[in-house]
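Structures are listed in the sections that come next.
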Structure 1
Amino acid sequence: MMAMTHVAVGLALAAPVALVAPDLAPAALAGSLAGGVFPDLDMVVGEHRRTLHVAEAYALSAVVCLALAAVVPSALSTAAAAFFVAATLHPIFDLAGGSTEARPWEAATNRGVYLRSAGGWVAPRRWIRYDGAPADFALAVVLAVPGLVLYGPTVRAGTVALLVVGALYTLARKRIPQLSGRVELPVPPVLTAVVTVVSFFRR
């Protein structure tokens, strides 16, 4: 799935909190958006869909944080719970799509997401053929509806911008295969440290 779809998942996840506990909605939104994007930082440091796509660790953390948020509701506990739920869903959504290759529509490999519990790479389901496919953009639109309905003008504007970027990505995806895969960028030391710590605990 493209990054915009993962962000839209975060919008949808925070929607119930906006309805039930509006005072905690900003924390839930911030946490879910961050969690939805975080696993893809392994495009910069590590191996994409392996280093930070640790669904099992995220799921365990989500259970603990959800229980804590239920017992001690606060901005921090809500944000943490939303972060780990969104991070857990990220690799699951990736599995519903295509493989990690630059041209996933060619289906030349079966590398969907690396799962420790499965002992290696799990084949993608390809229900959505590749990140940036028209179906991927359509899913992002549906998931972004709460951002347009439940939140204020700032989030609405951000949601519209998200969909515009998603539309442009969808139009360009097959023309620029390099849009997917590892990104060669200067890496902040703090990001390297975070990835190193996460990688250590997942061993």
Structure 2
Amino acid sequence: MDAVLSYNLTDLVPFGPETYHRLFARLNAALWPGPLLLPLVGAGLVVLAWRAPRGAGRVTAGALGLAWLWVGWDVLLGRFGPLLWAAPYAAALVWIQGAAMLLAGALAGATPARRGPSVGHGLGLLLALAGVVAWPLSAPLSGRPWIQAEVVGLAPDPTALLTLGLLLMAGGRVRWGLMVIPVVWLALSTAVHVAMAQV
């Protein structure tokens, strides 16, 4: 039992920030021009959620569901799978979120999203913009090249932020259940970043 308790967070993450950022540089180069186009799609989803026309919930949930499924397949299994023992478990968690979003989109019907200003709507807008704009900008602002930027739809962290933001903007009872995995993901990601900083 003492041997198990002797492990710390850095023992579970076998790579540092340089390797992490290089993986995103390779991902972005391989999927070019996706890293340029997907933030525009994300911005379009934010505008759609803000304007809340009929059918907005279906479109945003469907797009986010596909993004989560892709992130699980390509990023977590394809890129991080060979490096991180927990990648298959993380991918399964992400796929559950993707399937839940697709199901929510299918069940959303053509009802409009909630309209009107509220604290949740404003917080949702800030989170969504953080995922679409601020997260990718963190690469050049921290001195890393643009090619290492994590963009929505290709990287899990900005995808989680956009998801939380759009769910808050949409309102409704179903949103709380759909927020669990993005919140858990961001907590796990924070732990991984803390561990990488210590490697």
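Values quoted throughout were computed directly from the atomic coordinates according to the rules given, and no laboratory measurement underlies them. A quick note: this is a predicted structure, and the numbers were derived from the prediction, not measured. Cβ atoms are built from the backbone, for glycine too; each structure is taken alone.
If Rg and Dmax of the Cα atoms in Å is calculated from each of 1, 2, which structure is the one that comes out at 17.2, 58? Before the final figure, lay out the partial values.
Numbers: 1: 16.7, 50; 2: 17.2, 58.
Traced to structure 2.
Of the structures labelled 1, 2, which one yields 1.2 when distance in nm of label points 7 Å out along Cα→Cβ at positions 22 and 78 is computed from its coordinates? Working shown, then result.
Values: 1: 1.2; 2: 2.0.
The structure behind it is 1.
Between 1, 2, which one scores greatest on relative contact order in percent (Cα under 8 Å, 6 or more apart)? Intermediate values should be presented prior to the final figure.
On the way: 1: 26; 2: 30.
Of structures 1, 2, the maximum of relative contact order in percent (Cα under 8 Å, 6 or more apart) occurs in 2.
Comparing structures 1, 2 by mean count of other Cβ atoms within 10 Å over residues 70-77, which one has the largest value? Walk me through the numbers on the way to the answer.
On the way: 1: 13.0; 2: 20.2.
Largest value of mean count of other Cβ atoms within 10 Å over residues 70-77: 2.
Please compute distance in nm of label points 7 Å out along Cα→Cβ at positions 38 and 142 for structures 1, 2 and give me the label with the greatest value. Show your work: numbers first, answer last.
Details: 1: 2.7; 2: 1.7.
Result for distance in nm of label points 7 Å out along Cα→Cβ at positions 38 and 142 over 1, 2: largest is 1.
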